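Structures incoming, each one as structure tokens.
Laboratory data are not the source of any read-out in this text; all were calculated from the coordinates shown. As the structure is a prediction and not an experimental result, all values here were calculated from the model. Cβ atoms are built from the backbone, for glycine too; each structure is taken alone.
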Structure I
Amino acid sequence: MTKQKIDNQVIATTGFAYTLSVISGKYKMAILYCLSKYGVVRYNELKRYLGNITFKTLTDSLKGLEKDGLIYRKEYPQIPPKVEYSLTQKAESLIPILTDLCVWGEKNK
């Protein structure tokens, strides 16, 4: 086995790789940021905050974040349907790290 293959296998088992897997994607960090800033947010509000995101991409990103235990999805049984999203405690613990990334970006852009 080459050194590069061994390194990739080692990295894949780290906390770093896990963290990247749950926040990777164009909009996941932006969704987490919106929920941290605005609290409980409905689907269409979230879409407005994010701008050019498609409904499919937003839905897929939300499903991924929910699956990874970073957001709560609360659906109300009414017509028209009402769905709200909020951060889990697990996601709340990630927000300071995302904030540090924002600070770094502001200092280095």
Structure II
Amino acid sequence: MQTINYNGQGLVPAVVQEYHTGEVLMLAWMNQEALQACLETRRGTYWSRSRGELWVKGATSGNTQLVREVRVDCDGDTVLLKVEQSGPACHTGTRTCFDSGLLLEA
């Protein structure tokens, strides 16, 4: 397995993409424990910086993620998860966390 280069807080950013469409759903953070749990269970598992604990996407909301692929970028400092998302991905109740902040359009 490729080496993961965690930052000074022991975290790596995780870009989460819908497996079938390629739509970017969210950005989260993972520590080594979250990544290992994700690989073992195929459930979107992340590190909550605000709560200081692991969280499994959908554990309380029911909006789960079935992880189909996990990739590491060329520098080993970003992880890409391709998931089958059930329900909204964003905590605001929208499909993606990237649907309201348009800065530039083609």
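With distance in nm of label points 7 Å out along Cα→Cβ at positions 54 and 70 coming out at 1.1, pick the structure among I, II it was computed from. Derived from the structure labelled II. Computing P(r) over Cα pairs in 10 Å bins from 0, in percent across structures I, II gives 15, 49, 31, 6, 0 for structure II. Work out which structure the value -3000 belongs to, where helix-only ellipticity at 222 nm (-39500 (n - 2.57) for each DSSP H run of 4 or more, over all residues; to 500) was derived from one of I, II. Going label by label, the one that fits is II.
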